[in-house]
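The next part holds the structures, each set out as structure tokens.
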Structure 1
Amino acid sequence: MMNIGRIQAQIDKSDFISRDLSWLEFNRRVLDQAKKKHRNIIEKLKFMAITASNLDEFCSIRLGSLYNYLDYGKERIDYSGLRELPFRAKLLAEMHSFVKEQRRFYHKEIKPHFEENGFNILSPEDLTEVELTKVDDYFKKTVYPMLTPMTFDSHHTFPILMNQLLIFGVVTQSQMDKKDNRKVSFVQVPPNLPRFFEIERDDLLIFVPIEDVIRKNIDKLFRNVNIRAANLFRITRNGDFTLDESDDLETNFIDEIKRKLKSRKTGRVVRVEIEEDYNKWMMTLLQDRWEIDDDNVFKAQKGTNLDFTSFWQIVKHIDFKDRNAEPRPPLPPLSFPELGNANIFEVMKTRDILLHHPYNSMSLVVDLLELAAEDQNVLAIKLTIYRLAKDSRITNALLKAAENGKHVSVLFEVKARFDEENNIKEAKKLQQAGCFVIYGVISVKTHTKLLQIVRKEADRVTRYIHMGSGNYNEDTARIYTDIGLLTTNEIYAHDVSEFFNVITGHSLPQNYKYIITAPGDMRARLIEMIRKEAENAKAGLPAGIVIKINSLEDKEVIEELYAASSAGVRIRLIVRGICCLRPGRTGLSDNIEVISVVGTYLEHSRIYYFHNCGDSVVYGGSADIMVRSFDRRIESIFRIIDPLLKKEVINILAFNLKDNVNSYVMNENGSYQPKKITKGDKAFNIHEEFFNLKLEDLDTQPII
């Protein structure tokens, strides 16, 4: 058994925070959202479900990645300074701590309030006879025909158990045989069944877990044998894979992706969630089979929800529609107040427009695409796609454009994690309609968000450009905060055209003027701007940096931020998720503050601000400060040139720094605490204040 105290002491010596431990801290902040007193019971369940789905992905990808090193004997030293085995011990210990608190809060603070809110989650033993009859009838007619017991013994191979499905491990013994001839069979709960069977009881809506419906009737699947145990469990498999780099142009790239997707179903098991009174004989068999130990086993009280993602059925139930906070209606952009009464093509020729989602609707971009699809003067449309909404208006607009004879080029990123299948399906749809479709770029992901519409005007051709930090996804744009720039500025247009030529063809452009790209010079350019602030500070000039991103992980940039801090630069970082930088460490990062904003909306915009002796340099875009963003993704950030738009983007940073409702302050040891509302101050919630913002109210206070 590894000494966690010694491991922690070694972690504390490092100048860097572990990426994975930092992520677990982020999920604790999400869990904290469920604890907020102002949230109703449905909102609390929503955040519980989010923490569960977050942890599922973390286990699949990050824990899975660690096991790639362990299983193949590869060396790995974490940012915390730990080797593979000590880090595994620390990581799993922190995961157990999180799950314990997650389940404690659910059982003690949420579940007892179900009935007073008009619903409850009940097991069959809590039902009336009439209700039990309904449950049994449902099992007989719907559930039973779908179940397939899969036995493992000397005559049957070990079945492939599916990732993140509920599974019953049933230990049986023949009634006739006196020998110890135990067998284990597995019954997987079909994923296409609702997670709860619903019953109306007067004014109470009852949710009966589907696993309890099956458990009550499990004997019908094992007749004339003794059932010694029927334990519910759930496994998470390693879902981390890296596409092989290949110069073989004959390789069918799409088939390669499909093969990788199939491997997710049979990847090694990295986590088992199981009811606590499990059959030890069965568990020993499973642990030997999957080469895991007790640290990988997460126990839950029997009869409780093993999988909190099931709460989505309750959260999205039509009866609770009024309990889910409806988003406030979006406002016209500050730079386009006449939205709805003016032609977007004409307006874009007169000014740049900044969009700030969800406070401004994504519909403006979609409307622009739909207008372009029908406009006889539009010659071509080029677009990068990372994640699409289901039944996307974007796809429909592109199909209509192709149908109308326009040239349509679309770069689909088919490696967008967990959206690969949907992206392949949508891409094929467009390809069959005559669009020029590029299925990503080998060895890197295309994460940049760019749109170009080429339109023939009376005496010239005009390029209409959109650049953003968020996906072209109408659904997520309602709950993610992002920024986007609409422009016809010829310098932006030239940069974007050159960039499309790089990612769709074979071109090596000269330097861009208003955009910075990756892979390429993004890391170097950001470091250059950080160093300039450090030089200004050393010269006694005003200097400062404010950066808002999702994740801060790249060690080279972090070291430059440390150096700038030591030079006297005030650095304020707004990092929603992973942060591997230690703020406030004496002699290292005295001048660095880090906050994380986690609340109703998911903070997704990336903004970079450099004081530059008062002539501030401001960029927005798709890139975080991560190794993958700089080296393994096609990214872009764009400079904000227009004075009004620059003022608005700086105001976004100012509001984030001012927030005292959704903000958490990062401590030097990597932990976080909610920002306190100081005496005399009012609550300032950016997820409300941006809806109240008017042009004349833009914060003019310096942010440095």
Structure 2
Amino acid sequence: MSKMIKRVLAMVLALCMIASAAVSMVSCANEPEFKPDDRDPSEVLADYQPVAPKDYSQYADDYDALSEAIYNDVLGEFLSYYNKAQDATTVSERYALMAIAEAKLLESGIMLPLTSNGGNYAVSRVAPNTATSVLWGNDSYRYHHVLVADKFLTSEDRAEMKAKWSELKGTGEYEAWAKKFLADKGYTLSDSYALGYSSDPQTWDILATSKAADSEAIVNTYDGLVEYDMENVMQPALAESWTVSEDGLTYTFKIRQGVKWVDAQGREVADVKADDFVAGMQHMMDAMGGLGYLIEGIIVNATEYMSGEVTDFSKVGVKATDDYTLVYTLVAPTTYFMTMLGYNVFAPMSRSYYESKGGKFGAEYNAEAEGYTYGKTPNDIAYCGPYTVTNATATNTIVFSANPAYWNKDAINVKTITWLYNDGEDQLKAYNDAVNGVIAGAGLNASALKAAQQDGNFDKYGYVSGTDATSYMAFYNLSRAAFANFNDPTQVVSPQTEEQAARTQKAMQNAHFRRAISFALDRGAYNATTVGEDLKLTSLRNTYTPGTFVTLEEKTTVEINGQKKTYEAGTPYGQIVQDQLNADQVRITAFDPAADDGIGSSDGYDGWFNAENAAMELDMAIMDLALAGIEISAENPIYLDLPTFTGSEIYKNRAAVYAKSIKDALGGRVVINMVECPTSKEWYYAGYYPEIGSDSNYDICDLSGWGPDYGDPQTYLNTMLPDYAGYMTKSLGIY
């Protein structure tokens, strides 16, 4: 099987849960303290010894070899620590080594953290915490339990509900309390929920995609084995119960009996059985739609089946031992395995219905075969979840209607979910639709915030939405091959000459240059264009994996640059990331122990922007590149293409801030080309839809990111693995 076919394509927008407050780190006697580099930039430059750029011309005709060579030079150190983490003997040692690997990833400068989701002003009729706020997997997009009121919730009522949720979390009492509270406050609950969306699903096959635009829709059409409830407690769904063997290698699930598969018209087509999870897993591996990497090395023979080494699926560690007993066999104990079950890689699929739509398994699988229609439209899938899709009109409306055959139909609060398309060109559309009751709520961009302040809605109903674990990044293309969109070479065409493009590529392959453009962006000003000046720092993120995503479970000793360092139980992941950055004298504040009222955080401040550091890094890059005969000055700058959605004033303004910030900090020696994308579709094809690095049409892309699939830092870091194993590596123009 070729590397191209083996590509994994997981996409943004599954989410994760922030870990509990960190315990202060206690230093042991005589242990090293890793402090930030506070030398004057002139001192650093005086000591700097230039390094000549690598020459990759020998790989010009071998894309895989070129990708491998660039990856090894740029991310080899990251990969080394990532692999060490895989061999850790304890979970805490694993976390610590993952943190060191993350520091190496950040130091490489291949991407710049931008923001998380949320952290903006909003108004809404949806009661807080009535969808799960667990931030990994897909469950946060399951809306059957949300409570939607007939009018916007006041700021005071919302705050009281959030406080009560914190008090009742884990008791199972919040939903009943919330319903009574809303009734007592004069709200009437609605059984419909309308919200906006910006990108149509490209497939309705949940097992052949991990793009957010697909999975966020399809997740409402099926149930998984388990599901997190609104109090963030894992509850049985299609699995009534489960057991784990003493050695941690065997997970046995008892499947709920009497659950039905139905078609889009609600007609019963089959019973849900254990074999549907086996069929789903095999189809997922056959389809190679971007989910397979999640179970590589986790489920017995999963890797071998997907590589073609094993062709008999019965040898893979997922089996139905009878109609209602499902067994997974793991390669090694995996502490986070249960947290993976909320993601679509473990979704069931009716074997008989799939076959009725032309589906085949193993070597016979062919999604392009005549007669294969599975997942092509909402009418070509079977449903076992709370909703069926009763309308799907492209760039217009998607309607999810209550499934009358749903096993838990009496427990759902919302009978109809309506998605309404918004192309983003009208800055006030979402807010106006929310005010007029067309949709349930809206985030307030700068224009909408002004309107809400003028009409009085902000003072009464405005609130700050919570942030989550999705990390939006600016990705840098290290080996750009596309200078127009791959789907249409007349769209988003680069203005660079061949000479400029060659100079840009050499610059982008230099770590100091990449760090220079990262340090040069005033991310607060950049973010203010979308959320307003007051909240410009709230959603800023300074790492890929949030600094409080996990904490050490026990006292752990690791080496940082050859020096042993012991961390106490409760030390946050981000603290170890920061120590490695300090030890390497890279001027990034990835974790601030004083942030978030002393809890410590990687969010809520700008730990990258510094014009002096940016200029220093650029000066080092200039010295390096001069050894290859490349001169960089204000008269002969490096040009970087930034695809810009010019159909939206917000995104156009954001890109303008990006360009000005880079110009000002680097003295005009680097120039951002805002390459026009009149529609969001052209923008997405430049940087979101490419499935291979050579199709990525940008030097800088700021429209994508990653949300975690399960509760371990690996869920972020493995997106940067080589040889087509990491999804986001393609964003670097390789693999």
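Values quoted throughout were computed directly from the atomic coordinates according to the rules given, and no laboratory measurement underlies them. All figures in this text were calculated on a predicted structure; none of them were measured in a lab. Cβ atoms are built from the backbone, for glycine too; each structure is taken alone.
Results, tabulated for the structure shown:
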item: Distance in nm of label points 7 Å out along Cα→Cβ at positions 185 and 353 - highest-scoring structure of 1, 2; result: 1
item: With mean count of other Cβ atoms within 10 Å over residues 393-400 derived as 20.4, matching label from 1, 2; result: 1
item: Top of 1, 2 by distance in nm of label points 7 Å out along Cα→Cβ at positions 409 and 521, largest first; result: 2
item: At a computed 26.7 (Kirkwood radius over Cα pairs in Å), which of 1, 2; result: 2
item: Label whose coordinates, when relative contact order in percent (Cα under 8 Å, 6 or more apart) is calculated, return 23 (choices 1, 2); result: 2
